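Below: a set of structures, written as structure tokens.
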Structure P
Amino acid sequence: MPSVTLLTPADGHRVPWRNGLGLTTEIAVEPLEGGDRFLWRVSVADVAASGPFSAFPGYDRLIAVVEGEGMRLTVDGGTPVERRRMEPAFAFPGEAAVGCALLGGPIRDFNLMLDRAAAGGSVTMLAGGTAHQASGDAVLVHGLAGTLTVTPEGGDAVAVPAGHSALLRGTAAVAVPAGAEGVCAEVRRRG
């Protein structure tokens, strides 16, 4: 029987950014054996001011704005890219030099980091009145507003209220009723 782990806000771990300029809340992380690296990590960061991102060499990053107006990102001096609340996630290499300019005050962003050599993945924004079929070696559904329902293949439905997350392996149907919002991270191991 597929199992779903429901993570509450109290399960998150507040950790400082590598560059010391802020804090992020780790929702879930899967460590790699024999070292301080992880296969994947999902976190939500509070960004209070414009500034540089921390470097994560060897990781791919996907980031999406879940609270606040938005941000403008400049990656390795390239053309700036804007992301606003609930727009598709932006992907970039963790070793890139990334500058962030806030568009209208503090934001909160959702981050999926993946060890490039060992995993790939995606982030899907979940707007009210929709459904999403999720699958992966790890799937994390995070509630932003209202209550989402996650039903793993062959398992029982689990309610995911705002601020909570459902973590599972395999395939699941995600129902997002009108007025609800969430985000889904899907991780697939390479090889």
Structure Q
Amino acid sequence: MSTYIYMIRHGDSPKEGPERSRGLTEKGIADTRKLTELLIKEDLDVVVSSPYLRSILTVEGVSQHIGQAVFVEEDLKERVFSTDNHRMPDQELGPLLEASFLDPDFSLKGAESNADCVKRGIGVLNTLLDPYRKKKIAVGTHGAIMTLMLGYYDSRFDLNFLHRTSKPDVYRMEFKGLEFVGVERLWQ
């Protein structure tokens, strides 16, 4: 039997405000209800999330359904793009993402590179795969780190993929032991 990890990108959130405390927009809340209905059918066993409020709010309906609290994991937070605590404007983020995907070790001073982000994200997945072997694990996270974690296993998940993802979005990864088998998009 396989282990499944459901990579869940958070719902739409306001563009302004501190990274950790930005919640969801009205659209994000409505989409999260639909997402919860979709994920309830998957019969999940555990829900883990980034500490950022928008991620927790996106997966908390599923955790309530299975009668367990959301397990918050600091290392599922979004890639740290700058030393500022607020969302980076798109006109600055776009070129930074391009440079980062060309050179995985590139980062702004005091921030995090793609290589560093992959290391911490995959570290979390590896710690989940053993104790939850043959289980279904929901992982609430963010666009860049989700792309980097998926890309660790399959090179098709790159910057172009990141630009095509939606908020929310869901990808079901299958593992046999620690071996990656494949991935399927569930959110339409």
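Nothing in this text is a laboratory measurement; each read-out follows from the coordinates by a stated rule. Because the structure is predicted, anything quoted here is derived from the model rather than measured. Cβ atoms are built from the backbone, for glycine too; each structure is taken alone.
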Per mean projected area of the Cα convex hull in nm², the highest-valued of structures P, Q
P
Among P, Q, considering only distance in nm of label points 7 Å out along Cα→Cβ at positions 115 and 163, which has the greatest calculated value?
P
Identity of the structure behind 0 (criterion: helix-only ellipticity at 222 nm (-39500 (n - 2.57) for each DSSP H run of 4 or more, over all residues; to 500), calculated), options P, Q
P
Which of P, Q leads on distance in nm of label points 7 Å out along Cα→Cβ at positions 99 and 131, largest value
P
Which one of P, Q has relative contact order in percent (Cα under 8 Å, 6 or more apart), as calculated from the coordinates, equal to 34?
Q
